[in-house]
1. For percent of Cα pairs over 34 Å apart, which of P, Q scores largest?
2. Which of P, Q yields 2.4 for distance in nm of label points 7 Å out along Cα→Cβ at positions 37 and 53, as computed?
3. Once FRET efficiency 1/(1 + (r/R0)^6) of positions 221 and 325 (r between Cβ atoms, R0 = 35 Å, to 0.05) is calculated for all of P, Q, which comes out largest?
4. The value 2.5 for distance in nm of label points 7 Å out along Cα→Cβ at positions 357 and 533 was derived from one model only; which of P, Q is it?
5. Going by FRET efficiency 1/(1 + (r/R0)^6) of positions 141 and 165 (r between Cβ atoms, R0 = 35 Å, to 0.05), which of structures P, Q comes out largest?
6. If you work out mean count of other Cβ atoms within 10 Å over residues 341-348 for P, Q, which one comes out largest?
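A short reminder: the numbers here are calculations on the coordinates, not readings from a lab. Values in this document were obtained by computation on a predicted structure and should not be read as measured data. Cβ atoms are built from the backbone, for glycine too; each structure is taken alone.
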Structure P
Amino acid sequence: MKKTLLASALITAVGSSGMAWGATGLSFGDSVQLSANGGASKTKLVRMANGRLVSVYGDYLDPNGNTVYDVKAQAERPARDIFARHCDADCDQLANWSDAVNISGTASQSSIDTDWSGDGTPMAFAGDSDKPNIFNAGSRIVVSWVDKYCAGGAQRTVSYLTLENREIPFSCAYTVSSSDNGATWSAPEQLSSGARDAKQDVHRGLGTGEWAITWQEDPRGLQLGEADGPGDGASGANVSHGTDIWYSYADAGWTDQDLGMWTTPVRVTDNYDAQTASGNFNVIKNSAGDVVADDQIESGTAGASRANMALQLGSLDALVPQVILAYEETKGSDGLDEGKYVRYHTFDWNTPGEQAGCIISNPALNARRVRFVPQKEPGTASGLRLGIFWKEGEFTQGGPSDIMLRKGIVNGGNGFSSAEMVPAVGANCAVSDYASAIVLNNQPALNMSSRTEDAQATADADIGTSTLSDDTNQKVEENAIAHRGLLRGDDLYIGYTYTPVLAELLYTNTKNYNFYTRHYDAAAGTWSAPENLSNITDTGINVREPRLVGTPGTNTTKCPTNLEECQDKAKYYVAWGTQTNVSEWSLEEPSELDLYAARAEDKGAYVTPVVRFAGEAADAEDFESQIRMTPAGNELFVVWNENDANGTHAVYREAVTTELPDDGGDDSGDTPTASSSNSGGTVFGCSYNPGAPFDPTLFLLTALAIGGLTVRKVKARS
């Protein structure tokens, strides 16, 4: 879709006589295309302790061959592999990036023949690497994914009746690793067999080598979406009974990096109960092409999905790394309740066990999309060590919901146990059966998003009379999604996108999503009011895929000699994408638009002018940004995916922060400057030409905190 920029600006003079102003802004350099074959997907980026940047992304192995069927996209396309590149300095020059290395190498292979075209003729199904997930610690990196190439002969398939009866192989979980900052990579290691369909892998690790990984396995294959939510379906959210979360941990020494450093995977949820599959479901076949009998297909009463995991080791953990694991799970109610619980586990890294997780959501409601932010040491003043939050409401898929939160505060333990959650959950919260779960006595979680446009700052002592204590049906028509979190010492930040009336957004486009954040100062026991960072007033545009990322820890080998390697915990970055807001009644598909970023300083008291760093090209769609920065927070590194007439590409760009001159560089001398407001609220700004590198001479400040007007742009459809 061609994009047209209609830029206009209103300047509001701010300040008072004698006020000293100071402001910073982001200045972006040139963009660099990292991928080559037009099939880039899920581009990721990490920054190593030595300053090296490592990017991984999916891309076609051969843009003209190795065809597979993509269930999520419901289309045929070339098979993807995963590629890695690294750069040590001056990364806005393509010549300074290493050559791309194919680290998965499965698209040129096949482990099974299936009728994937639906015409009745079995053909080789090429290995196809799903999205890469990357995590680094010290000089070590692990990349994980699920893949259609599953050696060993145990792989099964599922035939989708509603997709022209196409027969698609199950996926299995893989990892590759590097112990030298991405200079070299191990051979891929297959962690599961393909006897159940793997999805939603996530892993975390420590610089000393302790690493852990989880993924889900569905015995009936990847389930299609039900077209009720904001996603594209076939994401792993909709699962069969008997779907479990699986777990493996790596040998801390990585001594067998090329021969297999992971332990034998085990279930850490208890959904499989040896029942035979029953009811109506798609045909399952084995690797020989024979239909698998119902009594050979695992089942159960519930299914777990979309796990998130962290690995932490601090002074309260008895020298043993702690796994924090949470996921959503169907209620196993025999049709009485179609919703889900959020369940929570914590255990020693090297002693996993199959168990029922603690239900931390309201068991009477529908909870999903759990995320959390832990930290190595608790907040000095508050003991705060964990923030865990999720979507919850009275509706099933696609219905309105709020973002709910509990805190983990050290109280006789390490701050990670369910017994230390605030507000509290029931002592008997780890129950499996529906009858016991539905009567749990959990205290209501804090409501982060209720009545966002009216919510005010509050103190812990006044929560009972604030919107934080609202039920999810207090304003049932509103909706919050895309929740994000950041935890630094005694400071917890929660972000989310919000619309006041979901139905108007979906059907009339008279409402849209904007990105809000809230700050909890645990030392003072105070919550800020929600702050609208995106401020898009054009209801034809939605904010999507927001990012909220804090500065990484101090590099003790370089700080204080290099001050940029010393952590500034008071800084963090935000970013988001935009998308056309298309009615549910329309045949038009939403189009990806632009990507934006800003830096928050002084714990969010000041936010730099928002700068558009992708979206200049009229016929390009930009989406799925990933952001990293230096410990001091003065250098920002971003990657994203950009789609144009030549395919989809992995793109990189970097920015530095610059101090803005007092007069904004304007010869007339009347352009306002920027700073924090005296009242302690947040001052936001927008650059006049957000598509270009930041130029102080064009700087226009919008002082929303003191009643200023916004600078807005309008996208015209064509």
Structure Q
Amino acid sequence: MFCFSVLVQGQNSYEIKGRVLLENEGLPYVSVYIKGSSIGAITDDDGFFVLKNVELGTHEIVASFVGYKTIEKSVDVSEAIENLNFNMVYDESLDEIVVTGTLKAVSRLESPVPVEVYSPAFFKKNPTPNLFEALQNVNGVRPQLNCNVCNTGDVHINGLEGPYTLVLIDGMPIVSGLSTVYGLSGIPNFLIEQIEIVKGPASSLYGSEAVGGLINIITKLPENAPIVFADSFVTGWGEVNVDAGFKTKVGEKTTMLFGTNYFTYNNKVDNNNDNFTDLTLQDRISIFNKWDFKRKDNKVLSLAGRFFYEDRWGGELQWNKSFRGGDEVYGESIYTTRYAFLGKYELPIDEKIDFQFSYSDHDQNSVYGNTTYLAQQRIGFGQFVWDKPLEKHDLLFGVAIRYNYYNDNTTATLHPDEVTIPSLFVQDEIKLTNKQNLLLGIRYDYDERHGFILTPRIAYKYKPTDNDIIRVNAGTGFRVVNLFTEEHAALTGARDVIIEEELDPEQSYNINVNYLKKWYTKKGMIFTFDTSLWYTHFTNAIVPDYDTNPNQIIYDNLDGYSTSKGLSLSLDAVLASGIRGSIGTTFQDVSQTEKGERTRQILTERFTGTWSLSYKNYPTNITIDYTGNLYGPMRLPTLGDLDPRQEFSPTWSIQNIQFTYDGFDNFEVYAGIKNLLNWTPNKGNPFIIARSDDPFDENVEFNSDGNVLATQDNPYALTFDPSYVYGPNQGIRAFFGLRYTLN
């Protein structure tokens, strides 16, 4: 009976042989498999494949290779098939469309301004509850935590502090100042079309704050979003993150997109045994709603709104809300409420003129121990942009107005800071030859506090071949500083804030040289090499001085200059079917020179590295993602010569692995481990938070000059200080998630 069954099975199964071709040459490493089964094969060096034990019937045969369009063929199997061929075609969608560099939608390869593009698939490799954490795997970009207790932070680009980074949503500057830390939280992954990052000044188009670079979060058009989407994961620490949303038609000409994010973490963990929470406890909800209206001649009309609320606290383990604002038990508690509204309207005329507008209202109710910080910020923005292409000129004209209102309860803000800044800008991209383009731009702003401000820019692009691009960009930047929206250490009461003179705007000059090359091998591999060399010179920079007095933060205008210079390299590769990877590194030197003395900037690493490696086994529908980063030593804010904590951080790395199964209809299941090396910053340090056992400095003694005295109870002459932080305190943890998408 056994022999008979084997004979029958052999008589009812066949082989399918064939070849996968690219431009009439065999393409190796292509996955060829039967859809819905575990039968599959990888093409050999000449592109040939064999599928064995194929049963009678009609089957969908799939040829899949990263970087090329997936091809499906329906095959009726009634006998062995000897010559089933596939002709692969390069997926042109990989040439991303970008808008951030020039305010025009162009191919990334054609943009005179270097723009890095990241899709939602990039962030799925290491799922995080917010984009702030997700940016840890972007070369040259580092999420910086600014407090061990409340875990707020900012984003550094090319070594420059977070306030120099402008965060946009759909091109609108509604995230700045007080709200910068929250701009990258609570945005569901499925709502994001792509994230564009420009490194270097972009003030000529976007005004103040775009000195170090900008991050533009571009949301999906409602018609391009899934019908229903849900994604939720939990971690071994007890974090729960839920994204959900849907789109629907409202009438014949309107499409509505709705999305929400909820994150909660309520588990007190103290692995470093300092009686303080290692990770801030949080409850956060964010709601996003976008409307797209069909108009005559495909004119654009879109409206979007966002609501954000968060309750976060960190501190001593015995803290609860009854201690909020008191001096018995130390805790940092922040209530944040934020509304935002934005839209775009294309005028119903022959010329392409857009009106873009946004408004945001941000309210922060917070306490840091017994220090209360209450702040409100409102930002209104509107601009007309006229896109006028001519024969060899691609012109852009704009007029904008920005209203900013800021008020808080600190002594630095005796009266609300209210200013309206009108702006004009013009840009001309000139086609010099078929291979050369020159972009000229200038922006004019009027700030009643500082007068007229001009920010010019120039960009040159040379494309010697279809796959080689050389870009040279130069420009200026300016920024008006608001200390209490940017400097967390100024709020905790751990250090006194000393402002020695009226602070002038920061001003900078920048040059960036970029080279990008793509090449394709005859074996189907695709490589993209991108390198940039930059230099930024600040004629005035407001740099916090932590060194002169360990109990103070001193601010004044720079009597000298500040520089940021460096080199970044990145390589993206499609190596074989289902295998792709990327690696990047950045070397940088950020320093201030004042009165002839050069000082390395605090909390700035000399080098960083990022990498990712992905492999998908198509027959089993399993994808493995391995991601990681590496950060070099950075100078840390110690509290004097007796402080036993390390003056420089070690070289450290956070690495993650994830397994995803997508063999179910519409469902994906994923699981993995974060921080595989179980790295935390307390390793090698006697403690992280100074005087965590005396957070109100009740047992600290001072001399007549206000300096801390070393005593038996305080041998290192320290005060309470949670600002010694350069990385997350969260160690190794597992995670598990489920994702549903209905297109």
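1. Details: P: 47; Q: 52.
That would be structure Q.
2. Values: P: 2.4; Q: 1.0.
That value comes from structure P.
3. On the way: P: 0.90; Q: 0.20.
Largest calculated value belongs to P.
4. Values: P: 2.5; Q: 4.8.
That value comes from structure P.
5. When FRET efficiency 1/(1 + (r/R0)^6) of positions 141 and 165 (r between Cβ atoms, R0 = 35 Å, to 0.05) is computed for each of P, Q, structure Q gives the biggest number.
6. Details: P: 24.0; Q: 17.8.
Across P, Q, mean count of other Cβ atoms within 10 Å over residues 341-348 peaks for P.
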